[in-house]
1. 1, 2: which one has Cα extents along the principal axes in Å, as calculated, at 84, 71, 54?
2. Where does the value 4.0 come from, among 1, 2, when distance in nm of label points 7 Å out along Cα→Cβ at positions 49 and 257 is the thing being computed?
3. Quick check on the output: 0.25 is FRET efficiency 1/(1 + (r/R0)^6) of positions 9 and 217 (r between Cβ atoms, R0 = 30 Å, to 0.05), derived from one of 1, 2. Which one produced it?
4. Comparing structures 1, 2 by mean count of other Cβ atoms within 10 Å over residues 553-560, which one has the largest value?
5. If we compute distance in nm of label points 7 Å out along Cα→Cβ at positions 177 and 593 for structures 1, 2, which one ends up with the highest value?
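Bear in mind that the values in this text are calculations on the coordinates, not laboratory data. Quick caveat, the model's predicted, so the values are computed rather than measured. Cβ atoms are built from the backbone, for glycine too; each structure is taken alone.
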Structure 1
Amino acid sequence: MADSPRPQRAVWILGGLVAVFLVVVLRTAWLSEDAYFTFRSVENWVYGYGARWNVNERVQVYTHPLWFGLMSISFFITRHMAVSAFGLCFIFTGLTVYLLVRTLNRSWQGTAMAMGFLIASKAFVDYSTSGLENPLSHFLLLAFFAGFWADEPPDAQLANRRVFLTSLFGGALVCNRMDLGLMLAPALVYWLWPPRFSTRRVFAIFWGFFPLIVWETVSLVYYGFLVPNTAYAKLGSGATREFSFTQGTRYFENSLEWDPVTLVCIFVVVFATLRRFPQRPKHAAAALGALLYVGYVFAIGGDYMSGRFFSPPLIVAAGLLANRGNIPRPTVIVGSVVITVLAFMAPNPTVSSGKDYGKERLQTDAHVDDERGLRHHFAGLISDRKSAFLVDASWYEKGVRHRKEAEENGAPLVVINGNGGYMGYAAGPQVHYINPYAITDPLLARLPARVGSIEPGHFLRYPPAGYVEAAVMRGEIEDPDLAEYWEDLSLIVRGPIWSSERWAAIWRMHTGANEHLIDAYLDTKRTYEQVSVPGTRSTSMLNHGVTIVLGESRNEEVLEVRLERDDVYAIELYRQGVQLHRREVGQTTEEVGRRMVLHRVHVPPDVAGAGYDEIHVLPIDGSGRYRMGRLRLLTHEQVEAEKIKAGSGR
């Protein structure tokens, strides 16, 4: 509450700002494509298929269990997904504003400035709806810190009761999105730092976070894993630290360009709060948590959705400002001017955004998208939509066609498509979608991403040979090592939940007993004898291509290799680990009608003279289903002799 009674003008100012914010949120309300990954799982669960993406396998495609649960309850009542999503977004966004203006408000000037930069923040406005978990995260963050910042009762029992009740919001927050727990870490350290430490306090925190333990138990029993499938898809992508650093930098630069208010306000409020650590250590702990989370966002390379990961630290900054106490008048004036200037420096200010937003300018910058700009004109609450589901997009229409095709065939239809949200939701349970970014697929999520196809949030894989058929029990994976790995994985996600065989497979999967099978599948080394004999079976290429170990230094001047027609490859020659030569070979019009075509690479005389002992064949671009056939090393004399022989054979 405020330190002193607020003047009537303060009530009018705050009321006006709240009204402006609510109008802006209403005008910009939309449902993102990513939200429909959750919506399909919600619908499957409510209609009795289970909390899953494809009805024949238990795979957790959502990262927000609490939001998933609330969406499921709401959809069970309304039977309308858009109504459920918008309703929950508006409820929790309204509760967040209420906490800010009523509960945390110790200075109407600070609260007014906080409301000002929330209105101006594209990140906060965009993700106050969207159908994703952000609105619930905003509310839970403010609820936690409202309890944390409150004066601690002198009685130890009452103080621990306050810690328990506050921890319940923290446990709910981590159940809503696990990585947001990082923002609470300094607060937990503060609670347990001497002289505040006590066994009773530890138990108070433990029982407050107990819902997380319950959820993890449910997740292990039902899905067979403790973390969602998306964690395996993204953390196991093979993205390098250099990529994460570069993309993290771009994500921050993108925010400063499209949404200058957000990062500036976060850093100004956080560092101003940290400077007052001796006077307000609790607030400094919250500021440090926000700073840690911003650092974490940078470390993981940000996201492809512009600003999405910055809305949680921004709401903490707003809470810090509202709860700061009296602010000098010059600071209020300067701050208000800066917020206004930054708001209108943005290419698309939030206050002027309407139903036509994104029609003329669809922004993409270094693999970072203005997601609302791309979707709002057909997925906004106030837009030119035609569908009853608030989606009027070609992807949704394709999903409807897939649904009709599956119904006509009377059998599950298998579709490989990366634009899975709208499409997957529209297609319904009879369509088995394999997402090449591995968001929904348990096997692809455990394979590294394709070379040259690593983007933030999107790590492209292509199904191994035979996997499309195996996914719907119509065939087997060709590679024996991967087939054995899939046998255990499919038992976990498809087998009877309580069978001893399934729990043995879960144990093997979590203890790494099956990793050697993935390693064997990913082994890219072949001997020259394995690839040079007549009738050599084609070799499927993965991320790093194929390495042919020659066993000795070779001096042949010509390399012949059969490769997939429609792809581009690099042929590299090495000697003792040092690259001597690189040549790219690509699409060709020769040997029309053949899938595997012959490429002849001439080795430079100096390289042939020095000798080479390894050959690397690397996929560069194309269909993604890269394969290499027979590879031979020939001298010029052997090539000429074969030409003469071929000519006489005619």
Structure 2
Amino acid sequence: MTVIALDSETHLLAQGRMAPPVVCVSWALPDGRSGLVHQSEAEAWLHACFDSGLGLVFANAPYDMTCFATTWPSLWPRVWDMYDQDRVYDVLIRQKLQDIANGKYRGFRAENGCWVPLNYSLDAVQHRYTKKHLDKGEDTWRLRYAELENVPLDKWPSAATEYAVKDAETTLLAYQGQEERAGADQLGKWYHINQHAQTRADFWLHLTSVVGIMTSKDAVERLRAAAADEMSRLAAILSEHGLLVNGVKKQAAVRARFQYLADTEGLKLRYTKPPAKSKAKKPKEFVPQIVTDADACLESGDPLLISYKEYTQAQHTFSSECEAYARGAEGLPLHTRFEVLAATGRTTSSGQKVDGKAVGCNTQNVRNRPGVRECFVPRPGYAFICIDYDMAELRALAQVCYSWFGYSRLGELLNAGVDVHLEFASKMLHLTYDQAVERYKARKHNPDEPIEPRTGTPVIYNGRQTGKVNNFGRPGGMGDEKLVLAARKQYGVIITVDESRELKKLWLGMYPEMTEYFRRINSLGRDNEYYIEHLWTKLLRGKIPYCAACNSPFQGLVATMMKESGYLISRACYRESGPLTGCFVVNEVHDEIVIEAPLSQVHDAAMYATELWLAGARPFLPQVPPTAKPVAMTVWSKNAEQCFDSDARLIPWSPKL
């Protein structure tokens, strides 16, 4: 396809204005022509450009495309058309795909042992092909184009014109360099095969970031007060033992506690590893230290060190998290920054800064702590609609096994509606499945239900949690020692390494396809370097370690489903006239999407969004069809349940304060 490279210069970003007005559009063609279009003529020019049939090449396409559409609303349907027609190319995404295939995403280790970092700015990407750097200094016009909004182009300073056009020309050079490299490299056929699915996902995730999400001042203050109370309670314990002195944590005392447990109880210590070599830094003498992080404290099983871990986490909530969440309670939303393509193929989220000021936070991986999610609230007159796939990773794993081996016992159970965690519990406790179901339903009210002494929870509940540990941990190749830690940290299950080994035998016996699965993974690499091609999308991950190779097929499949489903929902919000008109996506959490809908539209919007959520996933799970149900709520909460009015229409759930 013949292409044209495009770029825009805009007003400055600000909280609540993450798609600012466009001042000019620059362009470059492969025949050497390039130029600049002033805002006053850009709307008509872009319509003509979109009509041309040319492929549109960008560096950070969603930013430019969103700015085009918000500046000139007549372009909204045309922008969606460009994505629907696979006519949008992004040199930053293309470079990430290339690096993922070669096992060099965000950096690689050179032959001399030094770590070579890689980043994905336009300057960094084009430098790989031109060996030149762009001038992005503060003395350029980069942050000043708003001054020229009402100035005719022929009156612009030459430096302002040249800077804008240079970005489009450089974007085109990067694209051409990538095309040439894909044609020459051994792995080149994989470099761009998945690019359009990623650019579509990047667009709707960017729209999600632009809209942002609000928080509640009262909820943030409740969270802060709860964290303060917990810190006060734990401080008394830690101070008594010298791990906290006048409110200051004493690392030496913490390490001494670890050493004491090693000497008296045989605790296995972990030590810090030397940092990677870097050409940019002069190496310093490295002295290994005892690892004292949250996992190490939990793994120790020592009540004092666990209190230290809990104090540190409460302290982080009190300061960093509450401070970040409070910014969304002042009338303007928080804007997370989504990264569409991590090395795994999944998305990530991080905070954003504008002019040095934080305007967002990570809303994808919020702490699993009471009251944290509840800080996030819809705008007045709206409700949240949350939809997530049921057993997403396990369904994806089963589908991979169907595709690779032609069968999956796990898939059969999921399709039959069996709770596979309780199925594991029934085998572990020597019960029938029906007996396990009945005991689990009655666990809170049955005085005869035995208690697991190590956790103080009903045995049947502990059994189901143990099922989760194995069903979610084993497929990724997790070893027994790490599984023991994950069991305690994530599921409140306490098992020994020997017990874990026995449970592994049980799990492999339940799912014979998994023995073939691990054999297949082992055949795809050696020396802890594996090459995994994702199902359906053909995205290639190169030179990854064993556990990453085990996780990649099914985690990548879930990411593919989510990206396609999210695109369909976001498109319906902006492009269609229907139940989702006036709604918008405000968050994405791997296998969960959060939508804001006007209160009057909650039921219809939720039902239609769920249809689209499943429609996006079905092509990727043909033998283990996805299931999901929407939940409406007045605050974001894992405790939310489906609620219906007397006409059986979905209504928002609210927490009891």
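1. Working: 1: 105, 57, 54; 2: 84, 71, 54.
Value 84, 71, 54 for Cα extents along the principal axes in Å corresponds to 2 out of 1, 2.
2. Working: 1: 4.0; 2: 5.9.
Answer for the origin of the read-out: 1.
3. Details: 1: 0.05; 2: 0.25.
So the calculation was done on 2.
4. Working: 1: 17.1; 2: 24.4.
Largest one: structure 2.
5. Values: 1: 5.7; 2: 3.6.
Largest one: structure 1.
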